[in-house]
Structure 1
Amino acid sequence: MEILNKVGSWADKLTHIGVSLIALGVVLEVLFSGAGIPFWPNISVVDNIMAILGGLNAEGLLGLVGAFVLYHIVKK
């Protein structure tokens, strides 16, 4: 059981880091108007989030349920 607790703690910390990086990407894109940021990879976090939301919108109710589940996973 101790191993499962360690793995769960590890996954929780990785998820927290991932959400923090996404938030940082959004803030940097807003501040720098999507301009090339020297230390940030050439990706658009906002465009990727919009694409995910667009895909969920195309799925209708199933997408809404999926978004609800993702929200509660990230909220932990």
Structure 2
Amino acid sequence: MVSVQVKDVPPGTHAVLRRRAAAAHQSLQEYLRQRLIDEAATPTVDEILERAGGRAGGSASFSEAVEALRDDRDRR
């Protein structure tokens, strides 16, 4: 398994994360590891749009179609 090291975390941020880990009955390492796993497992909107666009079979990507609809809505 690979490791990740994060440097220059502000002290206030570190304190909040330590409190949250303690409240979850986890070490800071366990807490942050789970947060990273959850983050990676949740697709971004762009990733979802890209996947959906690949299935559409149209000439425009799904994200281009969404942008066109947004532009049309904004003009109204």
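If semi-axes √(5λ) of the Cα gyration tensor in Å comes out at 27, 22, 8 when worked out from the coordinates, which of 1, 2 was used? Each step should come with its number before you reach the end.
Values: 1: 27, 22, 8; 2: 40, 17, 11.
Label of the originating structure: 1.
When helix-only ellipticity at 222 nm (-39500 (n - 2.57) for each DSSP H run of 4 or more, over all residues; to 500) is calculated, the result is -22000; to which of the structures 1, 2 does this value belong? Display every interim value, and only then the final one.
Values: 1: -26500; 2: -22000.
It was calculated from structure 2.
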Which of 1, 2 leads on FRET efficiency 1/(1 + (r/R0)^6) of positions 16 and 64 (r between Cβ atoms, R0 = 41 Å, to 0.05), largest value: 1
At a computed 2.4 (distance in nm of label points 7 Å out along Cα→Cβ at positions 8 and 40), which of 1, 2: 2
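State the single structure among 1, 2 that was used to calculate relative contact order in percent (Cα under 8 Å, 6 or more apart), giving 13.
That value comes from structure 2.
Bear in mind these aren't lab numbers, they're just calculated from the coordinates by the rules spelled out. For clarity, every value in this text was computed on a predicted model and none was experimentally measured. Cβ atoms are built from the backbone, for glycine too; each structure is taken alone.
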